[in-house]
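Trainee: So, here's a batch of structures to check.
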Structure I
């Protein structure tokens, strides 16, 4: 790798890694603010415990940004941010053309996930009974909003789309032996589906902390998140990483409003 290529890689990595840090910080703040003192190991302070919760996300973010910085431009996946740090291109003029589609698909994806969840409710009602009995508090819902939008909307897109999806597309493209032609539609869709499935699987540990997992509950959780992941992946493929980020952030807006409505009804 020549000096120019190394410099471009470093700029892409640095810009995307920095973009993911606010999400990790939001996660640390949420852990610090919501963890019971009784749940903190006796050898740690609450602050240390919260800071240590960032270790795994930071490692995953660094790995994903490194993989994406190498693979994404080689398979033709766009990022306005990386174009900005590499070539000086302005971000907003290019992103402005994608915002309406991204917002629309984010809202549509959210509605679709809610409808699928309602359809699956009879199969997991017993599994979710204990979880559903507690709608949470207004403070709890609002405290989680930065995590939804910063970690979910930005950091998760860097992990799953920029990292995983780019890696799968790059591997499929190279294995198919047609580097001049670029990744085929089949390779791109395989990358979208793999990243979306892993997006769903990645939500299981948080659910397992609140309720016992069953096969039906696992299938429901993976499916709901994979539906959203396919939408975000398509946007990354056909538009840009930033379009996927906008859609993911928008996706959470109806879900936050639904959570607030549940709290109000439970009061």
Structure II
């Protein structure tokens, strides 16, 4: 406010000086016009600043009543019970109606939001079991999918690739007594189980390879590599379900490459980790 008034006074003083010089015909008409424009702009800045001050005083009057009771604190009641999670207004100041002051929540009633690629989220059925790991406790937490949000969003990955992701909302089923240290906005790693079979026959995925349009594997029988066509099922990445072609106990050659041929003699090798 004071800065605007000072600027205006300087502009008026300059205008008076230019007018005297113009009357004496020592400056050009363009100089007079420039001085008049600067004075007019400075006057508008003063009017704008005065209006802003008047508006602020009016807003303050709505929240600070006049009289000896103006310093009495106003009690603001929370709409629900819970614990304070975040303090949004830490310092004393005037706020307008509807301004958030604090965030309140119930840490005992949590749900987990997992970001997934949209193609993975589309394959998750409602109610699918979920295991939550790396949350800080000794054992994983259990949950189930409550909702796969119907709208995805674009996010840039760590490698700079645009990905379509979707939020998967997980409801915790582990009792509260086993997860009391878990709080709001904590980080967890989620494993969503979209399919399971307790009696599935599986093989390391590194033992399978494409042969035309089908899958195949090399099995060790009588010390020789035998080429076996395989009907593969679901895959978790490291392991693949086998529907036909292999039997329990078969020795499968991992990473066979081009050096292994059908009928070639092979010798098992023990790999220590």
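Rule-based calculations on the coordinates, nothing more; no lab input. On a predicted model such as this, the values are computed, not experimentally measured, just so you know. Cβ atoms are built from the backbone, for glycine too; each structure is taken alone.
Trainee: Tell me which of I, II gives -24000 when you compute helix-only ellipticity at 222 nm (-39500 (n - 2.57) for each DSSP H run of 4 or more, over all residues; to 500).
Mentor: I
Trainee: Another question, then. Can you rank I, II by relative contact order in percent (Cα under 8 Å, 6 or more apart) and just name the one with the largest value?
Mentor: I
Trainee: Using percent of Cα pairs over 15 Å apart, for residues 81-160 alone, single out the structure from I, II with the greatest value.
Mentor: Values: I: 77; II: 74.
Structure I comes out on top.
Trainee: When mean count of other Cβ atoms within 10 Å over residues 33-40 is compared over structures I, II, which one is greatest?
Mentor: Looking at the calculated values, the largest one is II.
Trainee: Given a computed value of 32.8 for mean projected area of the Cα convex hull in nm², which structure among I, II does it belong to?
Mentor: This value belongs to structure II.
Trainee: Once distance in nm of label points 7 Å out along Cα→Cβ at positions 17 and 89 is calculated for every structure in I, II, which label goes with the largest value?
Mentor: II
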